[in-house]
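Quick heads-up: structures coming right below.
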Structure P
Amino acid sequence: MIGSAQQRLTRQFSERLPDRKSVWGVYAVIVFLVYSWTLVTSFYKLPSWMFYLTIGQILSIYAYLFSLNLLESIFLLVGVLFLHFTIFLPLKNKDEFQARSILIVFTLLVSSMTRLLLYKSYESSEAFVNGELTWWILTFFWVALFSIIMPKKKLFRSIFAGVAERVLIFLYIYIPLSFISLIIVTLRNIN
């Protein structure tokens with residue numbers, strides 16, 4: 001009795017397990033969004049940094065940023081996989097994993113980026129804090145709606161698969177830079 005229940009559970013888990021290519025595609029989208037957002041926002045500060053920081057100090061800032069981005073992107077991937085095996089378990093279609101996960105990541109990250117752009121001044125910090133709950137309730141509503149309905153359509157699945165395939169090249173750029181950054185950060189903190 002216990003053996004058959006364990007076999008059923010193992011079979012159900014293995015049927016839900018997405019393939020490696022889908023997971024890498026989702027991670028590539030996460031990496032592209034997180035790292036690109038960091039670079040775009042830091043490029044606004046770069047001209048002022050050049051007045052009072054040396055090149056070595058600027059490079060160390062980017063080393064810390066890339067190290068943090070690596071941790072953030074891994075954390076987001078683990079979060080998406082957790083959602084896939086918990087909340088979205090009843091949907092039972094591993095073909096929709098990549099499209100659903102990309103929609104979740106894209107909607108959450110774009111929402112947080114938009115929120116930061118809308119309330120970037122010190123004067124708007126009170127409005128930022130007061131509207132936090134409403135903003136995220138609406139964001140999670142849209143995430144749930146998009147992630148359940150859109151992956152059912154084959155057209156959307158193929159679009160998201162194409163996006164994931166195209167941003168995969170950024171893994172070859174950002175991940176080695178992140179490991180170099182981790183080495184630099186580790187060496188700086190050891191000394």
Structure Q
Amino acid sequence: MLIGLVLLLCLATVPLAGGRLGALADVRFRAPWLAMAGIALQILVISIMPAGASWAHHAVHLASYALIAAFVWVNRRLPFLWLAAIGGGLNLAAIIANGGVMPADPDALATAGVEQKAGDFANSTAVAHPHLSFLGDVFAVPSSWPVSNVFSVGDVILVVAALLALHSVCGSRLVRGRLADA
């Protein structure tokens with residue numbers, strides 16, 4: 001929810017920077033079903049069916065990243081998708097290194113007020129001996145805020161990539177010139 005809200009804020013900045021939101025209607029994605037299937041799998045294991053065999057949840061979580069990576073590959077011509085791929089790749093590296101789950105800093109989880117139910121799959125959780133922990137969910141929005149949660153360096157890069165892509169596609173002043181061709 002946090003990233004979704006930030007993405008809406010990014011969208012709202014386009015007209016403020018002289019961009020035309022209508023230009024988004026001209027964007028044609030290749031194989032959009034790949035992204036939809038990847039997101040659907042994440043929603044399935046995180047929100048709809050969090051209980052069950054952990055190995056299956058981890059496998060489905062990793063499969064969702066594979067589908068999204070395939071979507072990124074076939075749409076690599078879009079501006080700043082390469083940057084989004086770096087952010088997603090950093091997240092994926094941390095997830096793979098930790099057996100299919102994003103390692104979260106226990107202090108960040110506490111700050112965000114994230115409570116996890118024992119036995120349920122959590123895409124982000126404290127791990128006993130995390131690998132690549134610096135790529136995990138180490139940042140937190142405090143629980144006193146309406147959209148409290150934890151997030152990673154990869155998430156920050158994903159949001160920056162989305163901001164730049166939106167402004168590039170919409171022709172705003174933010175990315176005119178050299179950045180527009182990225």
Structure R
Amino acid sequence: MEFERLRIPDLILFKPKVFHDSRGFFMETFIEQEFREICGDYSLVQTNVSASKQGTLRGLHYQVVFPQGKLVSAVVGKVFDVAVDIRRDSPTFGQWCSAILSDENKNTFWVPPGFAHGFYALSEWSKIEYQCASYYSKINERGILWNDITVGIEWPIASDIPLLISEKDKNATTFLEAEYL
């Protein structure tokens with residue numbers, strides 16, 4: 001498996017080797033030893049699946065206690081996946097990076113603890129799977145407004161597709177009002 005460190009070096013894009021034949025394909029999506037060597041000593045303890053119609057935007061989510069690292073891949077369709085650095089002492093604090101994840105490119109995006117995470121569904125239907133480095137904690141969940149001007153994420157919002165976003169995400173706090181890690 002190949003990997004690429006993004007502009008924020010703690011964000012890592014994994015690119016699997018895919019072996020095709022007449023029956024389909026085979027690929028390894030996770031090798032714990034390799035993951036730990038590249039990403040750090042994290043245990044992945046919970047797997048979540050999220051399915052979304054085209055135009056759905058989810059995020060930007062994070063936890064203030066028990067922050068979740070997420071290993072994200074699109075198993076159906078295509079998403080624009082985003083991570084925002086909310087680590088107060090980080091040289092990249094407040095910066096964001098994105099990755100296109102799809103069932104075609106089969107890439108996986110490592111978003112370590114200390115980042116807010118979100119995505120926008122680009123295809124008619126998408127399903128993402130993400131493994132988490134800590135358990136979900138509702139009382140510790142927070143959100144940053146997806147279109148906060150301080151962060152300035154350049155979302156590829158389609159003008160001809162309705163934007164589907166939850167009330168919780170529409171009413172998230174601004175970056176300047178957020179609790180940081």
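A short reminder: the numbers here are calculations on the coordinates, not readings from a lab. Please read all numbers here as calculations on a predicted model, not as lab measurements. Cβ atoms are built from the backbone, for glycine too; each structure is taken alone.
Figures for the structure shown
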read-out	value
Computed 0.10 for FRET efficiency 1/(1 + (r/R0)^6) of positions 8 and 168 (r between Cβ atoms, R0 = 25 Å, to 0.05) - originating structure among P, Q, R	P
Structure responsible for 2.1, with distance in nm of label points 7 Å out along Cα→Cβ at positions 104 and 144 calculated and labels P, Q, R on offer	Q
Structure from which -1500 was derived, helix-only ellipticity at 222 nm (-39500 (n - 2.57) for each DSSP H run of 4 or more, over all residues; to 500), options P, Q, R	R
Which entry (P, Q, R) yields the derived value 1.08 for Cα Rg over 2.2 N^0.38 Å	Q
Structure from which 42, 22, 22 was derived, Cα extents along the principal axes in Å, for residues 72-135 alone, options P, Q, R	Q
